[in-house]
Structure I
């Protein structure tokens, strides 16, 4: 459920990575090649990007399919950035949250996306929900599993936990509470990326220092694309990249 992508590089147009490639995110919204569950991602979309000199990202999100939005067509044509995170959504369950349910979610400098589904939602999340401060739980961006996953990650980030560790801890806690969940998470602050492969495809293309792309699936046939093994954490900047297996859930 869902396809997502983040790009770090020299200044580029949004459409360069979201629209122009033969299997770009726009095409993946109706014709994904590697999606483990679902075939159409038409329940909303979003793109977040960073303007030069501004650490806080801008976002454009809508509740409908990306291919039907003329506003996005204009943005993709003219907006330039050095970092973006974007996603197209296939909802886990019907809901009325509109564009608030569409990734990327944001907090401070961070953009976040969840590709997957939390098994047994919402009942399976109850033990983990009890760990969140009431204000954060009441402030969920939407009543969806992805927004809840983001709340768990954001809580750790606010506590000073590094991004990679925050993602890994959230995935392991969620997998223990809701076995069978698909938990591919993607996080960036415009300078670095952290991502997990847990139940669905994840790939990266690294051409340091000019380009890093991490995506649910390759958007073209460039031989430099490499898969992230399932059950692994990816952490990267424009110049460095590391893969590490996720540890066993904490007791």
Structure II
């Protein structure tokens, strides 16, 4: 366990979980927490045991967003966008597990994850229009890529909260389950991801993100194809298939094996 007292991190069976832990404030994110998140992510990205990252909140809520009492410091210091970028750039699969409020900066972080699993009690919103500030360009562009311009305008223009079925319909979340089933479903899903080839997953993440941002090049794709042709995971995957057993993939990074 490490990090700011209001940000907890723990790794079990290849799944690292960062928990936003200010339940008495509905997990509002302070300036110190925004600063700490990229440092925590740096430590986890270099850990060969980490295969999947989960971001979640304590006490029945994901996050109510930036701490309003520190909003001037957070906005003036440009803290939220670097934290969001660090999360989006994490090379391994990231999953936001959302219950309760996922609002403002909380929604910004959830959108920066690769996938979002939501409880049926989750509520989502992006609320700068309610306080007269401009939502930054980086999360705006990410939101548009995720849900499209019309749905992004709906959220940003109104500042209203939407329920989990609405979020699922517009593509803001990928799956909705009953609140009491979320921990079990999250454990099941992340165990599946942790068992898959990290070469396949990290290559897919990098190429999909580049394609979505319009920056995918032939050179980038070729680099991953060359890595695949080294056969570190392919030989094990084929052998496991023929032997009818679960594969034990060892690739953990370009040029490296998982310890």
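Throughout, read-outs are computed from the coordinates displayed, never taken from laboratory work. All values reported here derive from a predicted model rather than from experimental measurement. Cβ atoms are built from the backbone, for glycine too; each structure is taken alone.
Some notes on this structure:
- Read-out relative contact order in percent (Cα under 8 Å, 6 or more apart), computed value 15, structure in I, II: II
- Mean count of other Cβ atoms within 10 Å over residues 33-40 from the coordinates reads 14.5; which among I, II: I
- Structures I, II, by distance in nm of label points 7 Å out along Cα→Cβ at positions 121 and 209: label with the highest value: I
- In this comparison of I, II, the computed figure -14000 for helix-only ellipticity at 222 nm (-39500 (n - 2.57) for each DSSP H run of 4 or more, over all residues; to 500) is attributed to II.
- Here the criterion is Rg/Rh (Cα atoms, Kirkwood Rh), and among I, II the highest value is seen for II.
- Taking distance in nm of label points 7 Å out along Cα→Cβ at positions 89 and 129 as the measure, the highest value among I, II is held by II.
- FRET efficiency 1/(1 + (r/R0)^6) of positions 17 and 241 (r between Cβ atoms, R0 = 35 Å, to 0.05) - highest-scoring structure of I, II: I
- Here distance in nm of label points 7 Å out along Cα→Cβ at positions 41 and 217 was derived from just one of the structures I, II, and that gives 2.3; the source is II.
- Read-out FRET efficiency 1/(1 + (r/R0)^6) of positions 169 and 193 (r between Cβ atoms, R0 = 30 Å, to 0.05), computed value 0.95, structure in I, II: I
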